[in-house]
Structure P
Amino acid sequence: MPSIVINSKRRICMSIPEYLAESLQLQSPVTCEPIAGGAVNHIYSLTDREHHYIVKWLGNDSFSGIDRAAQFAMQKQLAAHSIAPTPVWLSEDHKWWVEQFVTGDSPNISAIQLAGALSQIHQLPVSAPSLDLVQRLVHYQAAGKIADTDELAIATRRVITALSARENTHSGLEDDTVFCHNDLSAGHIMRLSPLLIIDWEYGARANRYFDLAACASINQLGASQCTSLVCAYAEHTHIPVERVAAEFTFYQEVVTVTEGLWTAAAKNSVKSTQAEQ
């Protein structure tokens, strides 16, 4: 298999058809185009005579701690439930990911619809790794090289203490641990009915209210929208709205700290990659 030198999206794009020709058994004509990606990953659209794929280059992700093989197995299960694109191929070094290309038809999604999507996700009988949130926070802080005296580090210690205390004293945590997306922006929802969602890389068994608060933050929901999200989620799950609201409020700070640490870790990873090139 030919190697690819990673130095520009366009050059990568030109190399992808040859690089993946054997693994995907591509048939001419083959075209590849770069499309919008995230803060770390490069994403491409790849088509041949019969297929249309999404190709992700994950080589800049040296900080997330994501187990790509576990993610691949998890997404196969999700695809069997028709809620995710089918994963097609993962390179041995876990730097290249190929999945089925899907299109979307849900450009405007309300807080109430987000709550409905989350409630469906949280009912999925999917086998997946568990998210150790405390360990993940510690990992991101180290990856971001955040000094112990930094305000974010101080907030991290406060959140870790609160999470640890809840694990020891809070009842109902077992029922609160469900399969979660953990990164559900409206842009990840390709279709509402039947539900089709992309970008499952942070999917894991985790606390449902962390997922709920993360969804509110990612979608930049205002106070009234957060109220709608909480009330709709309570209605869908038949959990008392007072409990949902209280848990949501607690996890809002957890999410704020998590996002701050993730951003610091991502920036440090990109900086390190650029220094090596």
Structure Q
Amino acid sequence: MFSCNLFENKTFHSKPVARVHDSYLYLADIEHIIGDGTLSEDSSKMVRQYIENWIRQQLILHKAKLNLSDKQSYASIENQLNDYRTSLIIYAYQKELIKQKLDTIILEEDIQKYYEANNANLVLENNLIRAKYIQLPLAAPDQNKVKQWCVSDDQKDIVSLEEYCHQFSNSFLLDDKSWVMFENIKSELPKEISLNFSDIVKSNFIELTDSINRYLIIVKELKHKDEIAPIEYVKINIKNILLFKRRRKLLDKMEEQVYQDGIKKNSFEFY
């Protein structure tokens, strides 16, 4: 069915390779499968499969057109397809415009300004903590030192704690500068161990044990559900909100410019 090189001339390139009723599939339509036009056995099979799939699809499409019970339904589908095509083209243009024109740098002062103006709407839905969490086997050495390192701000102790945890701990979180949900910490504990948020409100150093491990939770700060969220916790969300506003402003400006351009150039009329 196919020669070794399919694309030797433009006339051959435009020849049909299959037909279903009034629809034709041309060599140009399968060029992306063949690449340089030279067919190996594998690519020949791929082309054959592509053509057969196209034939099946066209036969079903023809059958569907004939059997739609209502011409109005068919017209509705055509309208939807046209709307979808229009939306895709506009979206592609908007995406390119945003890529070229949108300033994506959000300054810290912009985040602070938004936070101060809107913090009444930035209410926590969960309890938050800033804390260290360390799980240690009961047989791990030097655990008293670990407890001392946990509450120390000395850089040497911080490094010692990190090195120790990498060597002996099965699970740990040492970044007590970042806010996390209390439930995330609680989920690290075995189900048999009970820990409530009220427990860490009462004490900032929690030590729990079972038959295998010791669990240390050293709380630096906490925030209750329904309090205003700390700015660090919502910073990424605020950035996304500000970027969305910029993006919307850019697109609105473009749409208005295109409309005003159309007025100046008499590109449209009302009838």
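Quick note: the coordinates plus some simple rules give every number you see, no bench work behind them. The structure displayed is predicted, hence computed values, not measured ones. Cβ atoms are built from the backbone, for glycine too; each structure is taken alone.
Observations on the model:
- Mean count of other Cβ atoms within 10 Å over residues 203-210 - structure with the largest value, from P, Q: P
- A value of 2.3 for distance in nm of label points 7 Å out along Cα→Cβ at positions 67 and 91, calculated from one of P, Q, originates in structure P.
- Kirkwood radius over Cα pairs in Å - structure with the largest value, from P, Q: Q
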